[in-house]
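What follows is a set of structures for review.
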Structure 1
C-alpha cells in the first residue's frame, strides 16, 4: 500500500521505555483480544494458544490492569466494545464475568451502542449466555463456518452442525436480539451445492447478521503448508462463483451486503466494524492487539504470558510503534472504504485520474459525491483498490 520511504519508522524498545502517544485523546472504539482456543484451527493466522488453566485468571487480571492504565492516559468513552480472539468464550463463565464486571466498573458506558463477543458453538452454554446478556453484551458473533460436518472436520472445528444450531438457539433463548453467524467458502473439497445449502440453512435460522468469508491460505498455518505441497489449492473462478452465490442467496433473503464479506438486516450492521472501516481511532487491549490513534499505530506483545508479566509488573505491553503518514492513512481509508456500500469520497479517487476508466469497465459507479463498487466491482474489490493506493 505504501512505499518503504512513505512508511515512518517502527520504534522497537524495551517495554519500560515505550510511551503511549496522543495523551488525552477521546476513544470511542475498544478491541479486546483473548487468544485462547480449545483447539487450534489449521487455517487461522491470528495469535492464539491453548489455554493454560494455571495462567488464565492471571491473564484476566492483566487485561483489567491494561484497561486501568489506558483509562488514565486516554478519555475512554466507548460507543463499541469488541471481544475477539481466539475464542473469548473459551474463558470460563466466572472468568468472563470477572473481566466484564471490570470493564463495567472502569468505563463510562453511557454512550455504548454495541458490545460484541465472538463465540464458538462448542463453548456456549445457557449459563454463559445468560451471564453475557446480564452484564451488558448486546451482540454475539458465532463462528459456525459450515453446516456440513465433513467440512467442519477438515477445518479442525471442535463443534458439529447440531451443536452450532443448539448454540444459536441458546443465545436466542438468553434474549440476544443481535446474533451474527460467521461462514466460510472456498474450503478444500467444498462443492457449490454444499455452499448453497449452508447459506439456505443459515437463512432459515433468521440471524440478524451474516459474515461470509473466502478462505485464504495464510502463512504460518497448516493450510498454507498443505497448499505449498499442492494438497490444497485455491481456485479463483470457483471462489468467485461462491461469492456470487452468497450475494444472490443472502440479498434475496433480505440481507443487505454492506461490506464485501458482511450482510445484515436493516439496522443490524456492525457498528464497531463500520468505525474501523471508516478510519476511526480505536484502542486494542490484550496480547497482539493493535491500536491506531491519530497518526500513530502500536502493537502489544504477541505472547499472553509475557503480556501478563509486563502489565502486572507495571510495564507497558507495547512492543512497537509506527508513525502513519497522511498518504498511508488515505490509502488505508480508500482500501477499506471501497469494500463498503458507502464507498469513498469522489475527490479521493479523482486525484488518481482513473475513475472514468473503472466506470466504463462497470466496476465503479458515481453516487452523489462518492464512488462505490458495482456488483461486478465487488468481485474484483482488491484489484480496484490497488489502482488507487
Structure 2
C-alpha cells in the first residue's frame, strides 16, 4: 500500500475510529486500526466487537493494500504532527511508514488478515435524517439513561417508530426523558420503512453507541444520516463515516402510562433562576437523597426552593414566577431536577405538577408565543416523605 493524503483528513479519520477500539481484551488485533485502500481512497476501521466504525477519506492511491497498526500509537502520532503538510503513507510487510516534510515514522503493525469483519448492511436504508436534529434528540434523552446494567434494556435509548415521527426515550426508573422528531416525506424510504414498522414498534440502541455517534458530529456540520436495521444490528452512514452496532434485545418499559395527560399546577420562569435556586439549595440538602423542597404558593404567586441539613444549615430562595393552578409542596432529589432544567434549550422553562407523590414534568417554552413545547418532556419522580 502506498498513498498520499492530507494531514487534516487523516487526523479526523483517526479521531472518528479510535474510540471503537477495545480498551481491555485478549485479542491484540482489537487494539489496532485497520488501514486499507478502497474506491480510490483510504478507509480506516476499528471495532470492539460491539460497535464498529469506518471512516473513509480522499487519497491519491499509488499502490493498493492494507495493514493494521496500534490505535494508541497512531492516535498519538496524528495529534502531534504539525498541521498543513500532506502525508505519504506506505506499508511494507507488517510495517507502516508515515512521512511528511519534517517527520518520518515507522510503526510495527499486525497483518490485516486477522482483523475481524465489520458487518455491512445488505438492504436499503429505512431513514435519512438531518444530522443535527438526530444529535439533538440523542442529547436530550441521554441524561436519563441507566448506568446500572441490572436491567440491560434501560442502558439504551428506546426509539418508537411511527409513520409520523420518531420518539426517543430513556429512563433509569427515577426520571424519564422523551423527545420527538417529526418525520418529513424526504426522511422516509417508504418502500422499506413502512413495512418495517408494521413488524417492529421500537428498537433499543446502546447508549454508548449513540454517545460515540454524537462525538463525531460537530454542531456546524450540515449533512444527513442514513439509518438501516438488519439482523439485530443498526447501521449509520454519514459524511464518509459508517457506524454499526448491535441492538439491545428485550422489551422496553411502557413508560407512557406514568406520563400525566394534564397537570393541576404550572410554574414558568427563566431557566437561569431555576438553576441558581436548585444549585444553591443543593449545597444544604441533607442525606444521600439530596432532598430539596419546592413549595408553590398560588395565592402569593411565588415559589420557594428550600433545603436544610443538621450539619449544613438551611437555605431558601423565593421565585416570583408565572404560576397557574393549585398550591403544591413537593420534595425532590435536586440532581434529578437540575438534570432536566440543564438540558432545556430555551431561556424559559415550565415545571408542571399534580401532587407530592406523582411525576413532575419539565418542558421548554417557545420564546415567541410563550406556549409549552410538546416535542420534549423530562419527568422526575418526587421523594415521598
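If you work out mean count of other Cβ atoms within 10 Å over residues 60-67 for 1, 2, which one comes out largest?
Structure 1 comes out on top.
Can you tell which of 1, 2 yields 19.4 when mean projected area of the Cα convex hull in nm² is derived from it? Before the final figure, lay out the partial values.
Numbers: 1: 19.4; 2: 23.3.
Going through each structure in turn, the value belongs to 1.
If distance in nm of label points 7 Å out along Cα→Cβ at positions 124 and 212 computes to 2.8, which of 1, 2 did it come from?
This value belongs to structure 2.
Work out the source of 20 here, i.e. which of 1, 2 gives that when relative contact order in percent (Cα under 8 Å, 6 or more apart) is computed.
Of the structures listed, the value fits 1.
State the single structure among 1, 2 that was used to calculate helix-only ellipticity at 222 nm (-39500 (n - 2.57) for each DSSP H run of 4 or more, over all residues; to 500), giving -6000.
2
Matching task: 5.8 is the computed value of distance in nm of label points 7 Å out along Cα→Cβ at positions 100 and 260. Pick the structure from 1, 2.
The read-out was computed on structure 2.
Once distance in nm of label points 7 Å out along Cα→Cβ at positions 92 and 332 is calculated for all of 1, 2, which comes out largest?
Working: 1: 3.8; 2: 6.4.
Sorting by distance in nm of label points 7 Å out along Cα→Cβ at positions 92 and 332 in descending order puts 2 first.
Read-outs throughout are calculated quantities, based only on the coordinates presented, and are distinct from any laboratory measurement. Not measured: the values here are computed from a predicted model. Cβ atoms are built from the backbone, for glycine too; each structure is taken alone.
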